[in-house]
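Scrolling down, you'll hit the structures one after another.
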Structure P
């Protein structure tokens with residue numbers, strides 16, 4: 001049995017699928033490619049309108065055309081999810097084997113500027129660890145949001161912060177170990193840096209975790225690192241330091257920062273919001289220990305503030321995602337107590353990024369706080385001396401360093 005499709009329907013199918021694909025391209029790319037793809041979308045839309053006018057039952061044809069556009073978009077999302085944003089490593093031919101251990105400082109990180117590969121790499125990593133609500137079918141939309149948000153923040157500040165942390169650690173390690181730097185969500189990419197380490201002849205790597213908790217990052221990091229090692233065929237040993245959730249030095253860092261900002265205000269007038277990073281429900285259910293450890297860290301900070309005379313009921317934990325309680329509800333709760341100073345503390349974020357530099361301040365701005373309520377923002381631990389000491393403490397706990 002042969003199925004014959006009339007030529008006018010073939011053109012409609014072609015225009016619908018092409019529009020869906022071009023819409024995806026326009027959301028992911030930037031510059032001249034985005035401009036051309038948007039122009040082609042407009043041309044296809046105009047041609048489609050003219051073509052649809054030839055049909056009698058236009059409402060059904062319009063619905064069919066919309067479905068075809070959606071199919072084209074979803075097919076593009078499948079291709080993007082499967083093939084785009086990958087970091088390719090060159091063939092590794094190691095130099096002479098080195099007896100020393102290579103130290104890899106690994107942070108969450110952020111992309112320094114928008115480009116297609118960096119954006120998709122970040123979004124795929126976010127999707128794998130359950131952050132940002134990233135799914136295979138909304139990656140182009142998330143890429144468009146990322147592009148817009150990156151244009152609204154000062155990127156030089158957090159790039160310099162990452163470099164400062166690297167320089168501090170390198171100075172402390174002196175010539176004992178060679179130090180490398182990589183990020184989970186942006187450049188320098190883990191795959192490229194691991195390839196460079198192996199190329200230099202190191203077969204023992206200690207990953208110095210600049211993370212609050214180990215999960216849900218661990219499996220993703222393992223997969224990226226082991227993928228490069230397996231491809232190289234080198235028998236390399238990889239060790240990981242403990243995450244930082246139970247290091248009291250970092251609790252002291254936030255305690256000091258908060259108290260410095262509110263020392264001239266009476267305790268009853270102060271409300272503190274501890275901003276926590278949110279994970280999706282799947283990650284929360286899979287890694288309850290990580291969720292509990294992060295909560296322990298937040299509560300230690302809360303307890304340290306309470307010991308200095310501030311009210312525990314006015315120190316609240318809020319989440320930037322969909323988990324309760326959200327930032328807006330938490331602010332409403334604190335305003336009901338008649339506070340005059342609102343302190344927003346990014347305790348759940350290891351370094352500066354879109355969340356801390358744009359999304360959280362934007363949410364606070366949207367609240368239209370009363371004029372008498374002042375706002376103070378305290379960022380992540382970044383490159384603080386407290387963090388440097390904490391990372392060195394973790395490194396000293398590793399057995400068998402050479």
Structure Q
């Protein structure tokens with residue numbers, strides 16, 4: 001109960017208004033989350049003391065990317081001015097806010113729960129949307145367009161699935177055993193089961209891949225760092241769970257709850273090419289050098305890759321800045337974790353979060369539909385910048 005209480009009270013340290021604005025952006029009620037984000041941007045940049053202290057090379061690289069991406073996108077007649085403001089203002093804002101949050105946090109354990117909470121908040125509206133859709137039509141629906149809970153606007157299943165990214169990593173939280181509250185553990189189990197059923201309804205192979213990849217990476221990472229007794233307990237627990245699922249859960253692609261996913265798996269003739277994405281990536285890489293100022297989306301659609309879609313829309317210069325930012329943040333993450341000793345639970349959380357986000361970056365046009373996931377990445381990177389200092393507290 002103490003862990004759960006901390007989980008609900010942590011954000012009080014960061015200012016009530018900033019916390020509400022931050023949460024509202026990711027819940028995005030009636031798809032008006034950009035208004036809270038605008039106000040949060042104003043609050044972040046008006047605080048000159050924190051602003052000057054938190055500006056670093058990562059922030060500058062991110063800002064150059066946002067500036068060049070926005071400038072080149074400005075010449076696209078299909079682009080709205082408000083969308084360009086999102087690209088320009090929000091990524092640097094969320095990066096700085098992440099640094100601010102980590103500065104106000106008193107320990108890595110607090111930051112650990114904040115990041116768990118972030119994943120739950122991110123999935124809130126998506127869970128409502130898919131659960132309502134399930135109540136109305138059940139699992140056996142052929143349409144993969146899901147009505148938004150807030151305004152009933154139809155959203156593609158691929159985009160809706162992105163909001164479950166962090167919930168798919170919930171099982172890894174139990175593999176380290178840091179969470180002690182039984183009530184909070186039960187809550188996480190319920191959220192994971194609901195999220196998994198939602199992913200089945202969406203037919204999202206990507207989210208299932210993220211779930212399995214995070215489990216495997218966590219197992220490979222923690223096994224050498226734990227003693228023999230803990231590893232035996234973990235192995236026995238995994239075996240028991242597998243046996244329980246095998247005995248009591250029907251794994252049948254024709255089962256009602258696997259209707260959508262089953263149809264997608266049975267019709268996947270191009271699974272070896274990542275759903276046809278490898279061909280798009282190959283064409284995009286060729287265009288990257290032959291058409292350095294970008295190319296028309298009508299040529300072959302989205303590249304289904306964060307970096308290549310940026311190149312398609314705005315050309316080589318923003319692509320280079322984004323690549324530098326991505327490499328820099330991965331190096332920052334590696335450096336920060338190397339300085340944090342005896343905090344295996346925090347290592348695992350950061351690794352699976354960064355892994356899951358980048359897996360989605362690899363296969364989806366993030367800047368064209370899932371900007372909020374990129375903002376979460378910026379926020380997490382902001383917290384990582386100061387996480388090594390928290391390990392000393």
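Each reported figure results from applying straightforward, stated rules to the coordinates on display, with no laboratory input. Note that the coordinates shown come from a computational prediction; the quantities given were computed from them, not determined experimentally. Cβ atoms are built from the backbone, for glycine too; each structure is taken alone.
Which structure, out of P, Q, was distance in nm of label points 7 Å out along Cα→Cβ at positions 57 and 321 calculated from, if the result is 1.8? Of the structures listed, the value fits Q. Out of P, Q, which structure matches 24 when relative contact order in percent (Cα under 8 Å, 6 or more apart) is calculated? So the calculation was done on Q.
When helix-only ellipticity at 222 nm (-39500 (n - 2.57) for each DSSP H run of 4 or more, over all residues; to 500) is computed across structures P, Q, the figure -17000 traces back to P. Taking FRET efficiency 1/(1 + (r/R0)^6) of positions 177 and 377 (r between Cβ atoms, R0 = 41 Å, to 0.05) as the criterion, the top structure among P, Q is Q, with the largest value. Figure out for me which of the structures P, Q the number 2.8 belongs to, where distance in nm of label points 7 Å out along Cα→Cβ at positions 25 and 209 was derived from the coordinates. So the calculation was done on Q. Once Kirkwood radius over Cα pairs in Å is calculated for all of P, Q, which comes out largest? Evaluating Kirkwood radius over Cα pairs in Å on every structure, the highest lands on P. Here distance in nm of label points 7 Å out along Cα→Cβ at positions 137 and 153 was derived from just one of the structures P, Q, and that gives 1.9; the source is Q.
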